[in-house]
Every structure is written in C-alpha cells, then in structure tokens.
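In the part that follows, the structures are each spelled out as structure tokens.
Any read-out appearing in this document is the output of simple, stated calculations on the displayed coordinates, not a laboratory observation. In this text, all values refer to a predicted model and were calculated from it rather than measured experimentally. Cβ atoms are built from the backbone, for glycine too; each structure is taken alone.
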Structure I
Amino acid sequence: MKIHHGYDSLQFINPVVTIGIFDGVHRGHMALLEKLISRAQESNGESVVMTFNPHPRLVLDNDSGHLPVLSTLEEKETLLAKSGTDHLIIIEFTSGFSRMKASDFIENVLVGKIGTKHLIVGHDHHFGYQGEGNFDNVKISAGKMGFVIEKVEGLETDGVVISSSRIREALQKGRLEDANRWLGYSYSLSGTVVEGKKIGRRIGFPTANIEPRDKYKLVPAYGVYAVEVHEGGSILPGMLSIGTNPTVNKNSMMRSIEVHIFNFEMEIYGREIKIVFRHRLRDEIKFDNTDELASQMMIDRDNAMRMLK
C-alpha cells in the first residue's frame, strides 16, 4: 500500500475510493474495504482510502481532551495495509478544512484531484461542512459529475451493527471479549516502560509501569488482564493491571498501567513495549493488606497462564 500525505499531484487508474476515519479498522470497516478492492479489480482500477489526521473530534469538539481513539495513525496505516488496499491518502484535518462544503469537496477533491470513478461509502457515513455529504446528497452530485456511488450496509453481529463507538464503549466497560470479537483482532496498547514504586517487586511480582505513547489512545477499563507483551522481537505472556492500586495507594486516584511478565527478569526501563489484551481476568479489588493481594495475584497468574495457552 502506498501512503500519500495530501491529495495534490496524484494520478490513479480508474480509482475506486472510500472516505472515513476508520478508527480501529474493525470488521465492519474490513467488509467495506473488501467491497472497495473487489470493485477496483472489476474495473481494472486502483483502490483508494481517504482518511483524516488528527481525528476530526480532536479539532471540532470542546471535550477533545477526553477523546479516546482505538488506533493511532501508525496503527491505522498497518491495519489498512493488511486489507490489501492500493493507496491511502491522509488528509490533515484542520478547522479550516472542516468548513469545506461537501459539494466543493466532491468537485475539487474527489473528482478534480483524485479523478474518482466509483465512490463507496458506509451506511451512515457523511462528510463536508455540517455533515451535508450524506448518501442521498452525494448521489445527486455523482449523477452530475459522472461517477458511481455505492453504499455498503453495516456489518451486524450479536444483534448490533459493529461500530467504533460500540467498541470504545465495550472496552471502557470491561467487555474485552466483545471488543476483540468486533475488532477482528485483539486490542493493543503501546508505551514506554517508566520507573514505578517497585511495590510489586516487594511482594514477588515485579511489574513494568507503562506510559502510553499516544495520550488519546483508549486505555481499557480498570481491572486485571491476561496479555501478551511484545518486547524486542519477543512475544511474552503476562498479566496486566489498570487502576489506582487501592491496596497500597489508599488515597491516590492516579491511574497506573503495570504489567508483570512471566519468568522475565530483565530491566527494560526506557524501552517501548506493546501490550496485546487477550482476556479480562477480573475487576480491580481493594484488599486489606499486601499478603491478600499477593495471594490473589498468584491466582491471577495461574488463570492468565492457562488462558494464554
């Protein structure tokens, strides 16, 4: 997949295009991308995905500091490349760009710059100023400007249509299995190992404290998880805790992300690691003392090792 920043000076062969944020590149997105690639192959053309960076809500919403995203730009690029798409166009989303009318975007960008022959959109997709570029309005423009527009219905499973917002909600409520099933892969988080208070080491479970690389990346619900740790080319089993550590930090509300890697004793401060969330073990619990905490962590370790097999 070729990546383009901006849409100037691009030339494609019979481009079949789709537009979207594609946060998480979940199973619903993949169904749309399969249609995109199929239509491009039928016309001996090229498949083109247009997306935006940063996420539009970071620019438009007053509460952008609280926006959780499922995928960073780098993760999105990797996931889209796996789909087999020919081209990815990344458009810088600014407040000025957000005021562009849908009709102007269609005429000047989709047709004028990209040369779109076939546009594929999701069932609820819209673009342009105040979201006026919905399917019905774009269909009118398509007839005038000589391209075809096609709508792909949402992918339904478990009685719901898969969407990025549903996956975010599932992760925030601790429903990891639902989120992973809808994503089509296991959710992950990357960050740098930073120094902590070394309390885990004192009770027999040394942990690596993680500072997420991207401040907007969604951190799943508080609790304990069975995870895989990608570090230095190795994939290692472990268990991870997200929360405030109420047993040892009785008055602190500061969130920490700590992973205990099984049978691992190397110092990895300053290194970047990737955490892949496989299973959720339990909620965060406040114990009366560290002995009770250590006993529960032994149970968690056994459960995690069994589930990760």
Structure II
Amino acid sequence: MTELRAAVVGVGHLGRYHAEKYADLPGVRLVAVVDRDAARAREVADALGAVVLADHRALAGVVDCASVAVPTAAHAEIGGDLLAAGIDVLIEKPLASTAAEGAELVAAAGARGRVLQVGHLERFNPALRAAQAVITEPRFLECHRLAPFVERGTDVDVIRDLMIHDLDVIQSFIAADVESVEAVGVPVLTPRVDIANARLRFANGCIANVTASRVSMKRERMLRLFQPDAYVAIDYDQRRVRIVRREPSATPGTLANIVADERDAGAGDPLRDEIAAFVTAVRDRTAPLVGGREGLRALELAERIAAAIEPAA
C-alpha cells in the first residue's frame, strides 16, 4: 500500500486534532503543517514529526491530500489553490463563506478530478450511525444545538457555525427540496446572529424545526424525529439513541403496545472516522460520504435561512 502524504493548513483548536489523526492513521504520513502562527505550527510539527511550511501553496507536489481548518473566509482561496495543485482536500464546515464560493470549489474539484470532502462531523457520530437504519420516512424533525459562548467560530453567524450540522443531517434523510423557510434570529454577543430558529417545509410535506444557539447556559445537541412507525431521539453528546415503536396488540380490539429501546452507541472517535473516510476516498478515488455537493447543499440552505432572518434583524 502506497503511503499517502498529508498536510493540515491551520493547526488551531480543531486543526491540531486533524494533524494528530493523520499522524496516527496507518498508511498515512503527516508531512507538513501550515499556520500563520509560526510558533503554534512549530509546536505541532515537532510533536508529530512534520515540517512547517509558511505558505499553503508550497504544498504543491509535496502532499497528496490536506485538511483545511482555517477561518471560513479563507476556505475558498486556500481550498481552490490546493485543488488547482492536484491535492485532494477536506475542508472544515462550512464549505465556504458563501454558496457562490462553495459552488466554485465544487466545480474546481470536478474539473481536476479531485476528492473534496466537507467536515460535517455529526455524520460520523456513533449515535447517528446507530439510528440510521431505523430512519426511513421522517415526517417531523426537531433539532436543538445549544452551546455556551466561545469566541471560536464567530467569524460566521450561528447558522453557518452550528446549525449547518443539522441542516446537513436533515437533508441526508429527506430526498425532497425545501419548499419554504421561516426563520428568526438575533445577535446577542457578536455583531452576527447568535441564536436562530428555522422552520423548514419540504416538498414531500415533512417539517423540520431547527434551533441553534451559541449563547446558551447549557450544552445540548439533540435530534428528535417522528415517522409513521417510530419516534427516534438521538443525543449526539451522550451518544445515546432512544427508539419508540408501536407494535400491534396480541388481543383484538385493544390498543397497540408501545415498545421503547434505549441504545448506548459507544464513545467512538468521529474525527478519526471522518479523516479515515477521507483517506479511503483519496486512496480508492471514490466519492466521500459528505462531499462538496453535500456541503454546498447545506450551505445553500443556511443562506436561505439567513436571508429569511435579515429583513427582521
């Protein structure tokens, strides 16, 4: 098996973890890290046996694949440069600042025959994976993604920062277009919207009610959905799944039985699984689970929600 050469551009809070996962994966060598903070880049590189490069463009011809974990405003430029250099790219969510920029990245990856994956980490959450086989025909979904305030991620609004995870997951379940969007949101601690709620109506009649906040007193990441044969509750943080089903009664003329099943999905390592899936897509030249088109789809919906909020902001 040929060893894949990897790099990470941006080794701040999340990028450092990317670098550690690459360094730990079999068949992969972390070759280089790039960061505008030279001291931080040197610390990570020394710990993991990589070299420091001052400019992401210097990765051309040096690596096969790279993670981009820089502020969102730089995703389009850096991702575009790497794709143009023939490097397969994993870009942290959101794909880009705007859907137009995201579309350019998707087009660039297609034109160059490169793998473009987007870091929607919840797709690799063990709780979501444990529930996927049960989720067949959602009719109503309710998502709550609440977090205490941290400065990280505030270069974008809470829709692109947190809610976009749920927008991606919801659209992975529902094979129908979003027909209408109603949304409200307010800035609290930053100039951008920090808490938002959106009600999405899909063409097949499904409704999703999505709330995201980065100014909450507690942390909560829950998805609850209802479908004709079951109620499913997914706790992303606790990695637990609750499935409630209706079963026919053995006695004619009596009410159906309600049966609940609680599952502990295990801690897992979603980031390692995400990067391992990216490496597999690079090595096998296959489509990633969350490719550029999926990332763009979530970003386009995020833009629609933001636009619905702006007139009232």
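Given structures I, II, which gives the highest value for mean projected area of the Cα convex hull in nm², for residues 34-161 alone?
II
Structures I, II were shown, and distance in nm of label points 7 Å out along Cα→Cβ at positions 146 and 178 at 4.9 was computed from I.
Highest-scoring entry among I, II, by FRET efficiency 1/(1 + (r/R0)^6) of positions 58 and 194 (r between Cβ atoms, R0 = 35 Å, to 0.05), is I. From I, II, which structure was Rg and Dmax of the Cα atoms in Å = 20.6, 74 calculated on? It must be structure II, since only it matches. When FRET efficiency 1/(1 + (r/R0)^6) of positions 2 and 282 (r between Cβ atoms, R0 = 25 Å, to 0.05) is calculated for each of structures I, II, structure II gives the greatest result. For FRET efficiency 1/(1 + (r/R0)^6) of positions 154 and 234 (r between Cβ atoms, R0 = 35 Å, to 0.05), the highest value in the series I, II is held by structure II.
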